[in-house]
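Listed after this line are the structures, all set down as structure tokens.
FYI, it's all coordinate maths here, none of it is from the lab. No experiment lies behind these values; they were computed from the predicted model shown. Cβ atoms are built from the backbone, for glycine too; each structure is taken alone.
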Structure 1
Amino acid sequence: MVDVFLSLALRLMVNLESLNGVETVGNLVRHRTAPMAVPSGNGTYSIRFVPTISGEALAHAYQVNLVEEARKAGLPITEESERGEFIKFADGKFLEKYGINAPGSEDEIRRTEVEVMLRDYVCDVGGFLYAGNYPVKRTSTFHVGYMVPAVFDVEAATLEAQFHMRFSPSCMNLQQPYNVEVGSAIYTFTFNMDVSQIARPSTGFGKRDEKLEKHLESEREKRVIAALSALSTLLTQLNFGAKRSRFLPNMEPLSAVAAVSKDTLFVVSPGNSRNFIKESLSRMKSYVELMNGLRGDGGVEVSMFAMDKEGAAEEVEGVDVTRTLEEFMKHIVKKVRELK
């Protein structure tokens, strides 16, 4: 079996967004902020509180996309996941609801994991945790963190409360002033995926139900394609976050880089500056040389792809560069399907 990993980083300009609120204080809806260490000159650093969008918000949007892809591909999903409630068999009552026997010993943990994966595709890709007497844990095959302002473009990040008024001419006492904090920034985030783990149980011990596992493996290609389709929708449509009905942000992708790795995990450099494509390529070449030198078999391969609209890929050779995220994802999907 060939191990296949995907890592990508994206830079995008986002103006006037309220994609991640955290609380209401009086008539003010606050935007999520977080402390970041940023260069302040002369080799020193300072802490700055900046607008951010949590990894949970991005992960939720991706898993909603997984549900949509599951519907189209005929993959199994639970009623809760179909509603966007990713409870993921955290309680025994959900196992009981879907006819899955809770493990009675360590020997039955693998069987339970496989049954859950066959009942809910989101649990396959996004992982789950059943916290019973014999816990069953499947780590998510994808990793994503906060979307944060690019460190070297942090001066272009700011928050501002916008004043609004709900007004009813026929009933003056229904006037309601309110303020919504909106953020603007050059944002970046990184998304990694272990493609090899999709449709394959992570529990390495216990009894195996060969019939169930053969059924799961027979769906592997369909499950991998659905995961890539959901990611393509997330990146090309940028359909994540809240308050989109009246605070739909102005978003423009600036640049992106991705690495598809064979038999190793190579994580691209974050998009903190426009040099991240060039830096990722330089690191990749050194990493492949290092790992193949250590292993001595030449089996480690990494292919890189980029999207550039801001000059981030200038003077970069050996990388397929596109102008749109749609073309960018086409290259990635093609390479993953070749290797998987």
Structure 2
Amino acid sequence: MKAKILELLRRKGDYVSGQELCELNNVSRTAVWKAIKALEKEGYHIEAVRNRGYKLIEEDGASDETGAGDIFSKSEIASRLEEAAGVREVVFLNSCDSTNTEAARRAENSDGGVLVVSEEQTAGKGRRGRNWNSPAGSNVYFSLMIKPDLSTDVAPMLTLIMALAVCRGMEKVLTGSAIGTSGRKGASRSDDLPMIKWPNDIVMGGRKCCGMLTEMSCEEDRIKYVVIGVGINVKHQDFPDEIKETAVSLEDASGMKISRSILVAEVLNEFGPLLERFIEERDLNFARKAYFDRLINSGRKVRVLNPKGEYEGTCRGISEKGELLVEMSGGDIVKVNSGEVSVRGVYGYV
């Protein structure tokens, strides 16, 4: 109910009568009043005027221009999710072992569309069994559990779909096209906006600000469920020694204050329509140009770290199946599957 109230107050931008809020939620005026008081405890400034109703007050200087600052909560995220996002349930936790693990736990009793968000992870998971540093109060950690009608061979492409959605969601926040953000003027693609480092990293200024991990459960050749986990460095922080040269936070890279709730919602608002189109077409042809435009590896020398042997070539984009296209010195094109393969720039991380 709190999310519905927030969404309506934000959309109207003016006073909304208590009666309208009652009808929206099919509850009593007392229930609405209690919900308003709960929102105020979370940090929202809501003005109540007799015979006029309630109004969400926007205050100058608030990081998201809603008068709420960076409120990171279930209500704030849910109030900003569009229907097209396809999220049926939002779970918000102060702490958990891993949002991917928690999302998987909920798969048996759900039809999918479960978004799990946590302030911190005590056992965050990265690609290839690595740990993901997950302190509280600084970043975004979320996992989406879905049950798409897809065969197992196309599941790896979902990571690329999410990467594109993350890029688009970040762009909306950074350029001010997301509701409640002011954005940066004159942002250039390579310096100020996010880029994709195939297959599952997002970088800004050549340094990683986001990683993804996709896990699935299968039954024969069909998917039972897929969990796509996303971790985004948002606030300024001191990174561990082993990653401090290659990691960056979104706020440090952009020079902006970022609302984590808006960021999560905008990523999911982008992902939903992309997923629907992907399920219809079963390949990435519809998204290849958009992905290519954001692929930082394109046209660059890359080193493919394959357990069977390393080799170098020039990145030429991705195939309709999400494989990285690498042109060898003789002109042949090699298609690289993500799997256990990593790709690095010949002269550095990208």
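Work out the source of 15.0 here, i.e. which of 1, 2 gives that when mean count of other Cβ atoms within 10 Å over residues 50-57 is computed.
2
Where is relative contact order in percent (Cα under 8 Å, 6 or more apart) largest, in which of 1, 2?
Going through 1, 2 one by one, relative contact order in percent (Cα under 8 Å, 6 or more apart) peaks for structure 1.
When mean projected area of the Cα convex hull in nm², for residues 274-313 alone is calculated, the result is 4.1; to which of the structures 1, 2 does this value belong?
2
Determine which structure produced the value 144 for volume of the Cα convex hull per residue in Å³, calculated from the coordinates; the candidates are 1, 2.
2
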